[in-house]
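Participant: Some structures are shown below for you to check.
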Structure I
Amino acid sequence: MTKEISRVPGAQLAAPTTRIPWYKDLRRHWSLYLMALPAILAILVFGYGPLFGLSFAFLDYSPVRGISGSEWVGLKHFNTAFRNPFFLTALRNTVIIKGLQTIVGFPSAIILALLLNEVRLRWFKRVVQTATMLPYFISWIVVAAMFRNLLAPTDGVVNEVLQNVFGFEEPVIFLSDPIKFRWLMVFQDTWKFCGFFAMIYLAAIARIAPTLYEAAMVDGANRWQQTWHITLPGIRTTMVTLFVMLVGYLIIGSFEQVFAQYNVSVYSTSDILETLTYRLGLQQSRYGFAIAVGLFQSAIAAALVIFTNFLVKRLDQEGLF
């Protein structure tokens with residue numbers, strides 16, 4: 001049979017593939033493995049190393065006694081957390097704040113990307129891109145200091161404008177009002193991350209074939225119709241991917257953002273799971289309680305991502321995995 005195939009002009013048999021043993025591959029590409037070694041060690045130490053600490057969630061851990069000397073308590077810390085009224089309040093605040101940030105921030109980035117895509121003045125587009133991207137690189141501590149000065153009841157720029165321009169008789173207390181503080185967290189998150197996600201959408205828009213827009217123009221489609229029928233479907237995969245990832249963060253709050261700005265007067269609406277575990281778990285040395293809450297958040301976040309991805313794929317869309 002082999003001889004008959006070889007007689008056919010242009011016919012070739014595929015060479016059998018042989019798997020190279022790992023030690024020979026290591027000897028042949030040792031320089032590449034050496035370059036990847038620091039990254040592998042960093043992942044093992046900082047990514048997988050802390051996973052051993054999850055056992056603290058089931059132990060009455062004490063640094064003096066160590067892991068071997070600590071008593072096994074099973075699900076005691078989880079029961080304590082679920083029965084704690086402060087835990088339920090922090091859980092509700094976390095879901096509300098992250099939910100509002102997703103509802104406001106997710107479409108804001110898409111709208112910003114679509115608007116920037118329609119700008120024809122390159123210099124103006126670059127200025128807006130730079131201005132909206134810069135907040136992403138500012139730490140939450142600096143952001144907290146900026147907003148604390150801007151929103152100060154006395155000598156704050158915002159209150160000065162409200163009183164002198166709009167005629168407000170009394171200064172508005174932003175950082176001590178529970179409702180205003182929650183919406184301030186939403187505004188800051190959108191302001192900080194909107195430009196970053198917009199750049200991702202702009203990169204996806206740049207991959208759309210220009211011939212699609214040219215064909216639409218020949219058919220008489222206006223800019224809105226081109227956006228609705230070409231641009232949005234073209235970035236649908238990117239939108240779905242980012243949305244699935246953001247859903248996983250509905251149970252995980254921004255510790256740095258809230259911790260740098262909240263106070264006792266806004267605990268009712270701003271005390272999230274991260275700040276609760278910081279106070280009860282670290283300041284009071286209740287390590288098992290803190291790790292139990294963190295493990296609970298990670299499990300729920302993973303479940304949310306898997307469930308959302310399942311729903312997306314059931315709707316005939318390309319999921320995250």
Structure II
Amino acid sequence: MHIPDGFVDAKTAVTSGVLAVTGVGIALWQAKRTLPARRVPMLGLASAFVFAAQMLNFPVAGGTSGHLIGATLVAVLLGPSAAAIALAAVLVVQCFLFNDGGLTALGANIFNMAIVATLVGYGVYRLVRRFAPGQRGLILAAAFAGWCSTVAAAISCAGQLAISGTVPWSVSFPAMAGVHMLIGIGEGLITALVILAITKLRADLLDNTTSSVATPVTAFVGFGLVAALGLALFVSPFACKWPDGLEKIAATLGFEHHALEKPLLPAPISNYALPGINSAVVATALAGVIGTVIVFALSWVLARVLIPKPTAESR
């Protein structure tokens with residue numbers, strides 16, 4: 001769902017950028033107030049996992065693929081503010097390092113996947129949890145919220161395309177919503193499976209009502225980072241090569257030519273291809289590892305700078 005340069009016009013790009021900066025700014029302010037310092041490493045891990053998982057496109061139907069957004073997953077674990085920060089960090093690295101998503105569309109992509117997907121996903125999750133308690137309710141809520149977040153982000157993207165005059169709303173809405181209803185099933189399943197795994201390994205991490213977790217998270221973060229690196233290194237090169245939902249729709253509806261032939265800002269690892277490496281499998285794997293490490297470090301450093309260290313009382 002990463003919008004490339006050329007799909008949205010200047011007014012939409014600027015408006016989306018302002019909304020994205022405002023949303024991320026509020027998220028940073030809220031995280032500084034509410035995210036316990038002992039959970040800061042989890043923010044880095046969440047960002048790294050989302051980056052690696054987004055490289056794993058899965059087939060949907062009709063030659064279309066989809067990938068995890070991850071907003072609901074992170075929001076369930078760390079809250080909506082942390083989720084918005086994590087997704088924003090992922091999207092910034094994808095844009096500047098890999099040319100995955102256009103520079104002029106960065107605000108639109110952050111608004112759709114870091115703000116809209118997070119708010120809708122977390123809102124639906126909290127609502128469903130009121131009526132579905134217990135572990136089964138947790139998994140059900142996470143899965144349904146993940147599906148809703150994907151569809152909501154797609155509808156937001158359709159609106160941006162329509163406002164930009166790229167494709168009429170009467171066409172963009174059913175096309176984007178329809179295909180992402182299918183992609184959202186994958187989002188919901190992945191979200192539910194990861195949450196289920198965490199309930200078995202560290203159920204205390206799902207309790208956001210306390211100021212700290214029961215035991216240190218260092219070992220869990222280390223294990224999780226290794227898992228994310230494993231996905232990037234060994235699985236991402238073999239992800240589905242079919243175009244994602246937006247790419248497929250652009251080709252089907254005939255507006256793919258709006259995308260700029262050359263990026264406005266050359267990326268050092270454009271399209272996840274490392275210069276000098278002829279093997280696409282090796283290049284994709286190494287690019288995934290590099291991106292995962294950078295996203296992890298960026299999110300962790302950002303959180304450490306913005307979130308106060310624990311005092312003697314909070315420890």
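No lab work stands behind these numbers, since they all come straight from the coordinates. Just so you know, these numbers come straight off a predicted model, no measurement behind them. Cβ atoms are built from the backbone, for glycine too; each structure is taken alone.
Participant: In terms of relative contact order in percent (Cα under 8 Å, 6 or more apart), which of structures I, II is highest?
Facilitator: Comparing I, II by relative contact order in percent (Cα under 8 Å, 6 or more apart), the maximum is at II.
Participant: Out of I, II, choose the structure whose coordinates give distance in nm of label points 7 Å out along Cα→Cβ at positions 205 and 277 equal to 2.7 when calculated.
Facilitator: Comparing all candidates, it corresponds to II.
Participant: Also, I was wondering about something else. If volume of the Cα convex hull per residue in Å³, for residues 229-268 alone comes out at 114 when worked out from the coordinates, which of I, II was used?
Facilitator: I
Participant: Using distance in nm of label points 7 Å out along Cα→Cβ at positions 189 and 301, single out the structure from I, II with the greatest value.
Facilitator: II
Participant: If distance in nm of label points 7 Å out along Cα→Cβ at positions 93 and 285 is computed to be 2.6, which of I, II is the source?
Facilitator: Value 2.6 for distance in nm of label points 7 Å out along Cα→Cβ at positions 93 and 285 corresponds to I out of I, II.
Participant: Taking Cα extents along the principal axes in Å from the coordinates of each of I, II, which one would give 94, 71, 41?
Facilitator: Value 94, 71, 41 for Cα extents along the principal axes in Å corresponds to I out of I, II.
Participant: Here helix-only ellipticity at 222 nm (-39500 (n - 2.57) for each DSSP H run of 4 or more, over all residues; to 500) was calculated and came to -19000; which of the structures I, II was it taken from?
Facilitator: I
Participant: When distance in nm of label points 7 Å out along Cα→Cβ at positions 53 and 149 is calculated, the result is 3.4; to which of the structures I, II does this value belong?
Facilitator: Source structure: I.
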